Each structure stands twice: as structure tokens, then as C-alpha cells.
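Quick heads-up: structures coming right below.
Quick note: the coordinates plus some simple rules give every number you see, no bench work behind them. It should be emphasised that the depicted structure is a prediction, and the values quoted were computed from it without experimental measurement. Cβ atoms are built from the backbone, for glycine too; each structure is taken alone.
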Structure 1
Amino acid sequence: MVTSKINMNNLENVLESLNSRTLKVCIVGIGRIGLPTALSFAKSGLKTIGVDINENLIKTIDSGNFPLKDEPGYDKIFDEVMKNKLFSVTTKIEDAVPNSDLIVLSLPTPMDENNIPDYSALRNVATKLSTLLSPNSLVIVESTIEPGFIEDEMVSIISNSGRLIVEQNFFIGVCPENANPGEILHDFTSLPRLVGGINPNITKIIQLIYNFVFSVELIEMPNCKTANAVKLTTNVFRDINIAFVSELALMFEKLGIDTMKVLEAAKAKYNFQVHYPGAGVGGPCLPINSYQLLNTARRIGVKLSLIESGRLINEAMPDHVIELTIDAFNESKVPIEKSKILIMGISYKPNVKDVQLSPAKNIIKKFQNLGSDVHIYDPFFKSTEIFGIKVCDDFENILSEMDAVVIVTGHDEFKQIELTSFTKIKSKILIDSRGIIDPNHIKNKNLIFRGLGRGNF
């Protein structure tokens, strides 16, 4: 094993290596967040290698094709760093880690079928680092993890072989990613980031590195677990507040109150941070982050009743979409069994190509269980098969065959659709779960309309 030429515990050594562009960087996990992270390091002039087990992804990148078409701006950065030979990729972690000074982990932390956070990817990589990591290297974990995971697990796994001792010949810290899919370049260049190291010196070194690459405000945390606690807090705050407005939306429907008008007026108050109701909360962050905190609480004997309730509310919202649709079918006198239903939008959030924990999957399954023939249109998945269904290329061509249209994801494209297009729907049923359509504009369109949280119909 070759000892790192740079002592990553020495501030002057690290600064010199940055200025001379001799610091060698390895990004493990080059998916939605990891790839833009790797490209950002490479763009700063640091030779960067990306590691991923996805062979197809590696082949795509090696062929010069940028895989994240829904991340504006990074296609140009990709072309630049590939041309300048500052970025390369491999599936072999054993070829990348020993020759790197800085190892950044951007690995998924999903949930299992019991909603327990799955850290197997991080644990597996940590096991490999115990034998592959060059002495004096620095490991930075960007993955969102529970408070204490670094101190309680990562350090002990990496030290397990007896070859490496934390704070003596290897160093570790965190800088949790802080970016929204579809807006990563903007967020990487404008949003503050949290930094926490295994000791104050490592915290300052991580600050030095990330300021060199990203030039954003870095908020110094006293340790790794505090930084991770802040990251979870910000995301769980959103999950709970979405649950809050979703629950209100259910009540306002019964009262004949338009929830969107309530929220638009409420946000005029200086201390009201607006969130919006919808068909449910998906993606790789909010649901998982809530369960990460719940898992921590369970482990230490604390009950987080509010977070539990928020999860139950958000997970029940797909059921309400089904209820609205059944109610509309009852009004139409058309049986939902053997009906044709078009789902518009399957991404977990607007304007990205990502179906991780998307509420659409649950909604589709429930319609199928009711005997409906479900079709899909999503501009980001045209001509592909998702959830066992072939996504159509042009929804307008099939509207006359559909009994109902259900808007599940609020893509910008859907906001531009002329309402007259929906009058082509065979049984005239239109369900909007994302507040795209103003009920006042739907009047006199000869449509049976239901809008989640929009009052009387």
C-alpha cells in the first residue's frame, strides 16, 4: 500500500495540493448527486475518478454521453472535464481508492420493506476502505445518514483491519449534500453547506476543500453527528409541513374552501413558510429522512409522535386521490371497473426523471386493483416501460379513449395544456391532485372535475 503523498490532516499540505491541482479525488457513487459532485471537483482542476457498480452508467459516461439530461448546465461541464481528461470512471473501487487522497462517499441510503434505513452500501464500501485506503487519506461522507453513524459505525468498520486508526493515519468527516434534483447546479453554487469533522482540524480542512470547489457558505458544525442532525431536521421539517397542509386540505374540501387560496394568502405573513398538499411525498429524501430520525429515536428509546403522524398522513394521500376519482365516476354513472384511466406524471416531483418512492406507483396499483386499465403519460419517460406499463408518447391522441385523467405530478408541461384539450376525455372525468388547474377556469367545460383540497365541485 502506497502512503498518500499528501497528509490530509495538514492544512498547509492540503492548501498547497489544491493550489497546485495535485490533490487526487475519488467519488464513490456517481448517481443523481454523486456525478454532479464529481464534475464539480473536476471542473475546479482536480483530477477526479468516479466509482459506481452500475456498469451501464459507466459505459454511458465512458462513451462521452451525459446521463442526467434533466440537470441543466452539467452537460457542458461534463463535456469540458472529459475533454480536459480531468474526469474518469470505473467500476473497480480497488483501482481508484488507493491512488486517491480524498474519498467522497455519495451512496444511497434507502429503506427496506419495513421502513428501516438501509446503510448496506455505506457499510460495504467502508469494509473495502479498511483494506484499500492509503494512510493519511481523508474520507468525506455526503450521504444523508443518522446522527452518530460516522462515530458509531463508519470509524469502527474502517479501523477493523487494525491497519488504520482514526485521527492517526486516516481521517473522516461529513458534508451532507444539499441540492434538489433538477436544480443541482444552482444549488451547488448558491446554497450553504454543513461541515463536520472527526475533530476541529478536519472540519477546517473540509471547509478549505469545499470552498475551493464550490465557493458557497460553509456552516461549521461541532462534529459529524450534529451536521447530520441538521440535514435531517431541514428535510423532516418539510415532510411534516406537507402533512400539515395535506390534512388541512382534506378538511377544507368538506368545508367548500379552496386550500390553494388559503395558502397563497397565508404566505403573505412574514413567518409563514408555504408548503402544498398533494398526492403524497416521494423521492430519496423526505420519506427516508423521517424514517431515519424515527429509527434513531426507536434505538435510543424516544418517541417522535409528530413525525410518525406526518408519515401516516402523507402515505395516506394516494388513497384520497382514489376516493376523489371514485366519487367522480359515481357522478358520471360510469363504472370504474374496466374503465380506462390516464395517469399524468409518474416522477416523484415536477420536472425530473425520477420515480423513487413516487406516489404514482401506489395510485396505479390501487386503480388496477379496482379493475381499471391504467395508461401513463410523462414527458420524461416517453416510450419507456414503468411500473409494467408502456408510457405513451402523446397524451392528446388518446384522450378520447380515456374515461378519466388523473394528474399526479405537477410537471411544468402540464401547466401549459389548454383546458379545452381535456374536454376530449371520453367520460369527462378530470382529477387534479397537484393544484395545477384552477376550478374557476374549469366551469362550463362540461367536465366532472375533482381537485385535491379545492373545495366543492
Structure 2
Amino acid sequence: MYAILDIETTGGNYDEEGITEIAIYRFDGEQITDQFSSLINPQKSIQPFVVKLTGINEKMLKNAPKFYEVAKRIVQITEDCILVAHNAAFDYRILNTEFRRLGFAYERKTLCTVNLSQELLPEQPSFNLGKLIRNLGIPFANQHRAHGDAQVTLKLFELLLEKDTQKQIIKKHIQYLNPNKAPSQFLKIIDGLPSEMGVYYIHNKDNEIVYIGKSNNIKKRVLSHFTGKQKKAISLQKEVAQVTYALTGGELVTLLKEQNEIKINTPLFNKAMKYRIFPMGIRIDRSEEYPKLILEQIQKDQNYLSVFKNKKAAKAAVFRWMDDFGICMQKTSLMKTDKACFNYNLKKCDGACLGKENPESYTKRVDKLISYFSYPHSTFLIVEKGRKNGESAFVFIEDNQFKGYGYFELNHQVKTKKQIESRLIDIKDNPDTQKLIHSFLARKKYIKLIPLHNEN
């Protein structure tokens, strides 16, 4: 659990400042579970430059509660939370100062979104909250007011959680909440999981991710792990200390996020997916007069028409293409002789195997097969549902290369390449991602496709 925090102060000498406004959002990683915002009477003067900056003056604070009147509420809303703020050291110091004046020891762990942004968004020209938010295309109202700054810090933190593909933030969170022990009952873990689509992470007692999975119902899927009687399920059950999750919204983003994070984190129980989901591929060899389909294990630096889970599935695809596109079997790696192919005798092949068909004519049919596997546009967005109402998810293809995914709330937030990239969770293009995207497009399960031009 996190407490997203922002504080406005009177200004003045170090450790002599007083709080004029505070806003706190209790956040479970997916949604706000509680919130508190209030002006505070600091019982001291406000520096003129602060009045000009925030618009908060002494007249506004005359009837506001004093800090001791809201101290209990602050303690309650931040209980068992990590404090998250932009320049967290400042906000935490101010809080500590106020509690110390009351004779109360206030201790919480902190996360700073400045430091996290520098680590996860290194390309940004500035880490000043206002400039950073504008560069990321996040709407920002009521700047320099606690509730406004806290709201955009929350939006920023959500983005940083997505950008954190190695899950360092989550690992730190778990380490803080469960330093040396795992929960004793699986039911307690299950109760805390949503019945929604997303990616989930099973951690051991050392806070290591031992398994990453996906489901359209996280709670139901994790329950199946805990009740399974198979050897793998029993071994996994022995390791479970905690389960965290990330809601994803759409099916395609879920698939892409899962496969990417498995490759990055290499969990113990995802051995089969550490390398490739689809290890067999079919590529086009144009070194001879007639283009040839080569079926092989995936090789680096090769472009594949399509990829498959095994050789059997790849061969089945070749046979379908023979019927659908008139592909000659001899012009594939499945046939090793120079004899007429089987389909020629059935009059389903025009004789490329015997040199009777014009190479240009045959190449046109192969090109039709290639176009069948091409993206509908060279640069475009695939839009599907987001994680919550009012939000959409997008997958970005640029120059026929998959770049990553992200989320937006308003259509104008993804109109330019700069806006898209500011929200983008980068994922490296590879045959696995291509297969997932092509399969998804073929099923037409997206909300819409948005063609784009390569403008800035």
C-alpha cells in the first residue's frame, strides 16, 4: 500500500516551516482506497513568495484546522504505507517536524518519484514536477496546490509502476511489508486479489519473483495454482510468500506484458518461456529464381513470415498455404528432391517445381502470402480497453516495428509521436511479439486502429 503525498508550507528557515495544506491518496497499486485533503492553519506567517506561488494566504487559513487536529487522520491514512512524493525527503521531513512538535515519533518508508523518474525515464529533459508532467502529456490542474500536485504525482507513479518492468518498486514494497515471513494462509492472499484481467507475480520469502502469469480473472487463476495437485503446482505452493499483480485492461497488452517480463525477470517456474514462446519459424529465401519457404528454428538476424510453437504447427501452416496461395511444395524446405510435387499431379500446383510456371507469376503469389501477414498500416495504434473507466490502452507500431504499449484517457494525448513515446512502456520487437500482435489483429478483438504519420 502506498500513500501519495504532497505538502505546501509557509516557507522560512530550515525546520521552522509550517504546513499550510496537505493532500494524501491511499493507493493499492491499482486504485485509490482512501483520500484526505485539507488546508492547515500553521499558526505562523507565510512567506510572500509562497503566497504568490500557491495562492494560499493567511486569510484563507484563519478558520482551517491546526495540525494537531488532523494528525490522527494522517497517521491512520498512512498506516502500513510507503510514502510516495515528488522530492519525498522534503515532504517526509516536514511531516516529521510537525509530529515532533507534538511529541510523537512518526516513521514511514518513502519512495521519491524524482529518483524513480530519473531511473525509469532517463530521456526526460527535466524532472521538475510541472515540466515532467507536461512533457509526459498528463493533464495538470491546480499546480502548487497540495491536492493538484498529489493527483499528478499519483498519475506519474502509475506510469512509473508500468515502466518498472524489473519490478524493483514492488520488490521494495514487499520487503517493507513482509521483511522475514510469508503469509501462512493462501486464503488471505486470494482475498486480496481482483477478479479482473492482468499479470500476476508470485514471490518467495526472499522477495524474488518465482512465477509470472496472466489471466482474465487473476483471483481464479492464482487459486488454481494453490489448489493444483500436479508436481509443478505443489513445488510452486512451497515457494509462495506473496502475490502481487498489475491490471492491464486489454488482452493484447496482457499478452505482451507477460511475455516481456518473463524474459526480463526469468522466474524459476517460467523456464519454458525464458527463451521463446514460438521457437519455430518460416522465412522467405529469395536467393534462387523461385522464392523458397524455409522452415527452421528461430535464428538471430532473420526475418520470419510467421512463428510457431513447434515444427508440427509450422508444417501444418505450410500445407494450408499450399491450398490457399498455390505454394509449390518443392519450393519449401519440406521437400528435398527436384521431382514434381504432389499437388502438381492433383493440378493444384502450376508447375513451379518443374520450371513450367513463370517465376514472376509464382513470386506474385508468394508476395500475396507475405501481404497476408503484413500490418494493416506501417505506423499505427491498436486501441483496446484500459484498466479503468475512461482509460484506453494502446499498442504502438512504427515503421512495421512493434515499439511497446501504454495508456491514455483523452484522444488528444496520443496524437503525436512525442505524446505517444512519453506514455510508452518500451518492449523490444521480436518474433514472439509479432506473432501475438498478428494473431490478435486477425481475431479483430481491438476497439479501433488509428493510422499515424511520422510527425513529431
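When distance in nm of label points 7 Å out along Cα→Cβ at positions 15 and 191 is worked out for each of 1, 2, structure 2 gives the greatest result. Ranked by FRET efficiency 1/(1 + (r/R0)^6) of positions 303 and 439 (r between Cβ atoms, R0 = 30 Å, to 0.05), structures 1, 2 are led by 2, which has the greatest value.
For which of the structures 1, 2 does the calculation of mean projected area of the Cα convex hull in nm², for residues 199-254 alone return 3.8? Among 1, 2, the structure yielding 3.8 for mean projected area of the Cα convex hull in nm², for residues 199-254 alone is 2.
When Rg/Rh (Cα atoms, Kirkwood Rh) is computed for each of 1, 2, the one that comes out at 1.10 is 2. Calculating FRET efficiency 1/(1 + (r/R0)^6) of positions 135 and 407 (r between Cβ atoms, R0 = 35 Å, to 0.05) for structures 1, 2 picks out 2 as the one with the greatest value. Quick check on the output: 1.28 is Cα Rg over 2.2 N^0.38 Å, for residues 23-294 alone, derived from one of 1, 2. Which one produced it? Here the read-out was taken from 2.
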